[in-house]
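Quick heads-up: structures coming right below.
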Structure P
Amino acid sequence: MPASLIINADDFGLTPGINRSIIELHQAGVLTSATLMATGPAFEHAVAVARANPALGIGCHIVFTDGTPASPPEKIPTLIGPDRRNFRPSLISFLRALLLGQIREEDIVREAYAQIARLQHASINITHVDTHKHTHLFPAIAGPLLKVLESSHIPAIRNPFEPAFTQQLAHADLKRRLQISLLNRLQPSFARQPQIANQVLTTQGTVGVSATGNLNASTLTQILNALPPEGTFELVCHPGYNDHDLDRFTTRLRAHREIEMQALLSAIPARLAQPTPPALIHYGSLQPTHA
């Protein structure tokens, strides 16, 4: 069988411009999946356009940093930042607390349930879960999160580790490649999680992680051409319109979101026109043999 590719856009629900981009790309046949932020300011708009486009797979983009919780802050105190209302504003501060053992597993579980419940109450059929900033790379997040997925009957989770065949491409600088290589040392722990071994499905890796912020047409073409002839992989992307709504958020992905849109619109059809193209699927199509 040919390789299968899930093309997933993160940050669904952050702004109307991001939502509009995701739906336009899906309708153009170059995006199969999106992960929805439960407390995103444009959540209701995202739910409406998702319902109007049922072929788009919808996952839950679980946020533990740089965002607003779905739970009352006093119920998840070890996840809350200095303002006592929102999560810690930076990934570094979150990881510092995590590695120092300052974040309680019960708070991770409570907040994951709350974010998932918001999508379920909106009648979203959740195909999978991933995390903002890929925080489930770390066993202290992956373990409790997988327990939540198991009890919530959510069938799949992003494999947050980038395969070697795209790590070696020249789309990331040395610092970024070293970071990815270091983080990939956590992959065996992820694979050993009992839910991954027995119930919760995943892919053989996520491509485009090291290309974040540099996913232009040339980079995307390189990634697509490097895909193996077999296996199931996810391409992570962050398309959107760089408009006034986006100006309200602290994000390094601004103008580049529109570059990613154009890259998808040009590179995906070009790859599909070549011999033995990958089959485009979403997480709801994963089978146990793909894990």
Structure Q
Amino acid sequence: MSEKIIELTAVDGVKLNGYLMKGEKESKTVLIEIHGMTSNCFKKRERIIAETVKNIEIDTICINTRGSEIVRYIKHIDGKKELAGTAFEDIEESYYDILGAIKYAISLGYSSIYLQGHSLGATKVVYTYIKMKQNQDEEIKKTKGILLLSLVDLPDIFRVYSSKEYLLYAEKKEQQGDILTLMPKDAFIHPISVKTYLKYTKYNSDFDFAQYSKENYKFDELNKIDIPLFMRWGNNNELIQKSANEQVNLMKKSIKNEKSNIGYIDGADHTYSDKESELAKEIAEFLEQLN
């Protein structure tokens, strides 16, 4: 096994980093892991998954997107700096990050690529895959499967954790041109800018595709995923309004993909704390059938 820190460039020129983990045997297959809100690529969950799938001759690239951590600067290849991190990110820009990671993987010689995202990272993976299909990106031909861990209904999360008064506050700040100012501390569970708050609560039509609580919702966007699909949640303090069993039954009924594998990890919370190995085992079993 070998592991190294890597640097790559998003397709819009933002400089990203992460790590590449390779097994003992040369592989043409790689799993690209995308973290969630305020997180990074060095979490225990992603590492255990990487260490598990190498046993079935699948390498792993785990990247820090521009939305990693809460607040930070990102740099462009031309030297320009801008505020980023979860508090300032624009979810549509995840397309640039993930497509950049796919291009990087292809440049290393990988011909079969699986995309995995956790929480907000899962939303980013779905958004990016659909955008790649729309744009007819060549890289989509080498994207062989999608793995979604705890895909949440983002607008619904904000309805639960925030209140309408904060939307009015954000709209007022937008009218004043203060979109990079931070929202009041109680507006969300972590610091967030007006710009990003409005993206999740108001300007969310491009990624509002997981409306689990909406009656007779068709999940049209998720059903555009026509390659093998893996979906998991936990059943302990998960960020869904239904029980895990109800959630899984809903998705099994709603997802038309015949190569889908949908379930939950018993005892797992939203981050799969202390259940990383069980999750990794199920991911490896899914990938081994496809690889």
Structure R
Amino acid sequence: MAPALEVTGLRKRYGRVEALGGVDLRLEHGELVGLLGPNGAGKSTLVKIACGLVRPTAGRAEILGAPSSSAAARRELGYLAELFRFPGWMSAIELLALHQRLAGSEGGARERTDLLELVGLAEAADRRIEGMSKGMQQRLGLAQALVGSPRLLLLDEPTSALDPIGRRDVRELLEELRRRGIGVLLNSHLLSEVELVCDRVAILSRGVVVAEGSPAELSRPRGVEVETAAGILRFPRAGREDAPGIVADLVAAGERVYGVKVLATNLEDVYLQAVSESAPAT
């Protein structure tokens, strides 16, 4: 089976400005990939090409093996923009019915009910959108992106309007989509959220991928920290495999050990280093 999304040698120029300089990216079914990068890195251009809204200068983007601008690709795609706007006078159920007609979905009332239950809005089905909180509107946006049972979702800052409980709910929803085999490309500035939920991340800077892999693969060891009766002892050159020996030696020497922590860089550290290393020399 073709991957949910495959981008190969993708380039895009706007006059003299090169927004994408040759991007390769593959997203499998049921995989959550975080797309990270500073403003102007090319993230939005990549997403617009994947949606078929922008034509690349060179390279290709395919959804389940079909060109991203084709009708076949659009049938498999769900999209939620960061700055979406829905008619305030519509109810949640009416909005989903509208998007069913636009998408050609035959899911009917059952699909609408299931989607509202999935995003936790079953009791707000008849509420007008203008009377909803931003968080509720964000969840409704996720529901409309799932109309027609797409195999690929492109989500642009889906937790930006949510409080911590709402972000947790979205994480649980994304995990459910993973179980259903839906691929998700998640564009977000909330690195902690990406680190919690994504299988892999791709960091864009100046139109190219400067780092890619799982959060664990991208992290780097920063030593071992041991809490003892004498205080915190740090072993900056040690790694995970050294921790048992360090503890054994301390216990043998008569130290009382209360805890051990293997230190590593987090996604924010990786992101900042990758972006700074790709910046032009001054």
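None of the figures in this text is laboratory data; all of them are computed from the coordinates on show. What you see is a predicted model; the values in this text were computed from it and never measured. Cβ atoms are built from the backbone, for glycine too; each structure is taken alone.
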Query - Given 24.0 for mean count of other Cβ atoms within 10 Å over residues 15-22, calculated: source structure among P, Q, R - result: P
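Between P, Q, R, which one scores greatest on mean count of other Cβ atoms within 10 Å over residues 127-134?
Greatest value across P, Q, R: structure P.
Taking relative contact order in percent (Cα under 8 Å, 6 or more apart) for each of P, Q, R, which is largest?
For this comparison of relative contact order in percent (Cα under 8 Å, 6 or more apart), the top structure is P.
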